[in-house]
Every structure is written in C-alpha cells, then in structure tokens.
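Okay, got some structures for you below.
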Structure 1
Amino acid sequence: MNKAIKKLCNVHVIQEVQKRYRIDPCTLTNLNGNESFVYSYSSRNKEFVLKITHSFHRSFEQIMAEVDWLQYLDAHGVKVSLATLSINGQYVEKIDCGDSYFSAVSYEKAKGKIVKQHSHDSNLLQNWGRTMGRIHNVSKDYHCTSLTIKRPEWNENKYLDISKWLPSDFTSIIQAFNNIYEKLRILPKGINDYGLIHSDLHHQNFLLDNNHITVIDFDDSEYSWFINDIAKTVYNETFNFSVHPKERFKFAQFFLHHFMIGYLRENSIDSILMKHFNDFLQFRHIFVFTRKYQKINSGKNHSYEKKLINKFHFDLEEVIPLLEFNRVNCTIK
C-alpha cells in the first residue's frame, strides 16, 4: 500500500468509521490488508470484518457496485459475506480526507476456516470449481440496480499501462504484454463467455465450513471473460503460492482436472476460448510482475529487483508449455 495513503488513514478517519458502525475500539484487530485497511471486530455477540479503502484504489461507486453484486449472489445461492448497515442506514460510508476520501464497509464474518494449499484434495477442488461455475452462471443475468454504479471492465485497471510502471528498456516484456493485450481485446464477449467475475479466487479468498464454501474479498471483481477467472486461479495457485518449479506441471494438471469437473457442473466454457487459456496465463504473469516491480522499485531494493527480474524471465519461458489445456484430462462441454 502507498505510504502516503497509510498516512491519510489517521486517527480521525478510524474514529469516524468506528462511530458510524458503533464499533468498540477495544474489539478492533488489525488484519493487515494489502490494498485496504482491514480489521476484525465484534458487536452484539457477532463477528464482523471492516474494510477501509482509499479512493485511489477503488471509487465509492465501485465499492457500492461490489456490495450490490454480493446481495445478488447471495439471493442466487452463492454463499458470500454480506455488507451490514451503518448507523446512517448505508452499506458504504464515505469519509472525506482533503481532496480524496475513504470508503468503509462492514461485512458479516463468514463461518469456516481458510484452507491450506497442501490440503487441495480432489473433493475440495471440485467444490471450489463448482462455486466459481455457479458465480459465472448466475451472474449472466445480473444487472446493477443503479446506472451510476458499476465494477470496472478488465481493461480499465490502471496497472495495465505497463509502460508507465516499467522502465523503457524492458522492451521485450512490454512488447509481449501489448501483443497479448491485442489478442484478448478482440475476443467475443457474448453472455455465455463474458461477465462479472471474482478475479482473485485463490485458496485464501474463501472459507470452508463442513464442505460449504463462502467466498470473500471481491475487491478485484471486474467484467471479463469467465475463462480469465479460471486462468487467474490456476496461475495464482501454481506460481504465487510456493509450488516448486519442478512440481508445477504435476500440481497444475491435478488442480485443473478436478477444478473443471466441478466447474462444468454449473457452467460451460466455449472450446474456442479455451485455446486462449495460455494467453490469459501470460497476461496474468506479466501483470503480476509489473505490480511486484512497481512495489519493490518504490522501495529501492535493487538486490531483490534483480532476483525478481531473473525469476520472471525463467517463469516466462516455463509458463507456455506448462499449463496447456490440451495436456490436461479435462472435458469441455
């Protein structure tokens, strides 16, 4: 998180949020959020999660759109953590801070526990895939209740302008990214292929309670291709959570096979779009690299920067043959 934003979220902002949600500060615990300030707290013998987000990261309208979608998903059989009302009867509270503002939301704390990656058995993966498939299927008929609130499109992310965040001498990376972007930009966006997705459904963003999955953290939700949601999950689990490079193909093969068995019980994917699975993987790979580079570069950690660049180039070479769909025992409807 930006240091300037951390300074803006001062005692005044926290106290104002506490007042609007009647939060006893003695119950407030910092959960060390990544892009937002995240806390747990208790009230009236119930547990809640409080998220405070600066307008640089998400606008008030985007967060309102997230809350609206959560209510829709809950009404259509997807277990999510719903937002709760403030003392003003609002699901999202805006706290002005000079020329910017923070948006605060209090969510019901979901039951269950976050699973560990080494416990990814076939039953869990199929349940996980089925949950994502259900989200995609029911969201085909979703429309915002207000024309003034809407989640962003996939290409509206400010970090997609990677030439702004990477040095100009990273020409091969920038060119590779731009080539993939152009391929994805012209893909069909039919109702069965494209819609509102979670966009970050890795194993730390759902809770498991007696085989019931409750999905959390919809901060990255956006309009994109459903296959992109699948690709991001496979990428995150294979590359972002310490799977040894020699084990990646075996892990990804097992993961994707069982994940898709569950997914296809709820939704189908066009086989033509499946051919672009690796494009979405590479797109995610370069995007993640850009975000990591941007963060470490601001810290002037040149030693870590060099290690990251070397690792990235190795992974970029490996990602192409690693996760091709036609090498995975997965039947597409």
Structure 2
Amino acid sequence: MIALILAGGFATRLWPLTRDVPKPLLPLGDKKIIEYPLNQIVAANMFSKIFISTNKAFEKYFEKWLSECKFSSEIKLITEPTLSEETKFGAIRGIAYDLSIIENEQEKDDILILAGDNIFSFDIRDFVDFFERKSAPVIATYVVDTLEKAKRFAVVDIDESDRVVDFKEKPKHPKSKLISIAVYALPSDCVEEVNAYLEEGNNPDAPGYFFEWLTKKIDVYAFRFGGYWYDIGTLDGYIEAMTRVFNKSKIEQNAEIAGKIIHPVFVGKGAKIDNSSTIGPYAIIGSGSRISKSYISRSLVLENSNIAEAKIEESLIGSNVLIRGGEIKNSILAAYTKLRIS
C-alpha cells in the first residue's frame, strides 16, 4: 500500500501567518503538525512508499524540513506547479495530479490518502485493517458535537454493515452528526475513478464531492472512530488541538529560562526568557526568541521574535516579530510584524 499526505493548501483561514509558513509545518508541541499523521504511517510499517504533496510556493520549506527529518529516506516530495490560492488545482484535481506522478514511479497499488493537518486518535493500522476486510473504498468518520458544526463538513449516513448510504458535502440541513474526515483508502482498481470524476466536469475542490459521486457508483464503507479529531484550519482549532496533544514539556539546548514555567511548554534552541516572565501552559516559543517582562499562554511564538512587557493569550505569532507592550488575544500576526502598544 502507498501513502499520500496532502500538504498543498494555502490555509487562508490562518493568514497572515500561513503566507510565510505552510500550515502542516507549524509546530504543535515538540513536533510539526504533519509529523503526527506521518509518525503513525511510519510506525504502522504497512506502506511501501510515502509521498507528500505540496505546492511550488512552499516547496523550499518542505525540502528544508525533509533534510532534517529522520524519515526523509522513506518520503518522496511531489510538488504541484501552483503558486497561489488563485491558481491552485483544487483538492481533487491536485490528488489526480499526485496520482499521475505516483503511477509513473510505482507499480499500481492500494493507496491511503490523508490531509497533513489532521490530528486524530485512532491507530492508522486499524483503519488499514478495516479497509482490507472490506476490499472497497473506505472513509474515516467521526461524530461531531452538533448538527450546526456538521454543516461545515461532509455528512455521512451508513447502514448496519457500515456501508455509506448517503453522503453530502456541507449540507444546509444535515441528517446526522457523523462526518467524513480527510482520511481515505482506495483499492488499486478504484484509483482511476478520480480521473473519471474529473472528466465528467465535476467539482474539483473538496474530496467530499468525489466520494459523494463515488458512493452512487460502488460500495463505500465508513470506518468509525471515537476519541479525538482536530481539523487545524482555524485559530480555535489550532489552540484546541494543542491543548489535547501537547502534554509534555521540552526545553531545547542552549535555551535560557529564568522566569516561571507552567507546564507543558516547548522552548526552542537559544531562546531566552527573563526572570520577570511567565510562560505556559501550552506555550510554544521558537528558537532564538527573546521574552522579557511578559506572560504567554496557549500561544505560538515562532523563531527570532522579541516580546517585551506584553500579555499574549490564544494567539499565533509569526517569526521575527517585535512586540512592545499591550495585550494580544485571539489574534494571528504575520512574520516581521512590529507593534508598540502603550
């Protein structure tokens, strides 16, 4: 079986931060977001090859990450020739492009496709085992809290055998709270259906539209799981995921900490926190950042930022940011932002 991790989106809901950093490469605790599903895939030991798909705008970021990644020898990077949100392929057309590249390099095989910003609690081995028992396309499904929340996703209805009997992408009036998340498995003889779908002129965007179409042609099954799942597409989603999966502190080498630490925190290499600062809980301080006379909680501060006399909560702060004074909450700041708040 082959694994394809999708990491080619432009993450507009997290702009301006993700104009400079691909969302899957944002840190979540001591790992990048993409490393959560990637670690599962590698540990499963079920995949002959792992592909990661990104876009031309973010290619250099992924190449740098892969050069430092312990799994780099097992991963092949696919770069889609798109540079902006306006010129992107759309998810399904992007998948078709990726599959064409894979087919040129690999023998035809079953394929696991998942989004690189998915954080979930189930074991990927259980998902693959379910797929192999069904010998049919499989989607991962999860019950959300409310019908209102279900409107934002693809809503699924299933029978007693877990076969999908109804599938609607972002319905105005969802029938259930069972949704499809971006984890899919396709048998090798079904991969060509992606091209067939596009050739009919169907919507090239969210994968849910493809599976809605596919369920009308062949049997598709739902792998149901409990526990947790986070779609890290928004600030709230990022903070919520961080508070769930980030449970152990890590202080990198050469970090200098004189202030108060409320665990868990991650402090990168060479970061400095003075004795008048309080960091945590759930704070990520990037390498080389300087924090003085400040309080930072449930927030991300990327590398080489300088923050003084500030209070920051539930926010994402880019690299090389300068902040002097003030309170920042529920905010996203781009790299190189300069704020002086009296």
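Every number here is computed from the coordinates shown, using simple stated rules; none is lab data. All values reported here derive from a predicted model rather than from experimental measurement. Cβ atoms are built from the backbone, for glycine too; each structure is taken alone.
In terms of mean count of other Cβ atoms within 10 Å over residues 20-27, which of structures 1, 2 is highest?
When mean count of other Cβ atoms within 10 Å over residues 20-27 is calculated for 1, 2, structure 2 comes out on top.
As an exercise: helix-only ellipticity at 222 nm (-39500 (n - 2.57) for each DSSP H run of 4 or more, over all residues; to 500), calculated from one structure in 1, 2, equals -6500. Which structure is it?
Attributed to the structure labelled 2.
While we're on this one: Given a computed value of 21.0, 64 for Rg and Dmax of the Cα atoms in Å, which structure among 1, 2 does it belong to?
2
Same structure, new question: One of 1, 2 was used to compute distance in nm of label points 7 Å out along Cα→Cβ at positions 60 and 292, and the answer was 3.2. Which one was it?
Label of the originating structure: 2.
Kindly point out which one of 1, 2 the value 1.00 was derived from, the read-out being FRET efficiency 1/(1 + (r/R0)^6) of positions 76 and 196 (r between Cβ atoms, R0 = 25 Å, to 0.05).
1
Please state which of the structures 1, 2 yields 0.95 when FRET efficiency 1/(1 + (r/R0)^6) of positions 28 and 252 (r between Cβ atoms, R0 = 25 Å, to 0.05) is computed from it.
2
Rank structures 1, 2 by Rg/Rh (Cα atoms, Kirkwood Rh), for residues 244-283 alone and report only the one at the top, that is, the highest.
Between 1, 2, the highest calculated value is found for 1.
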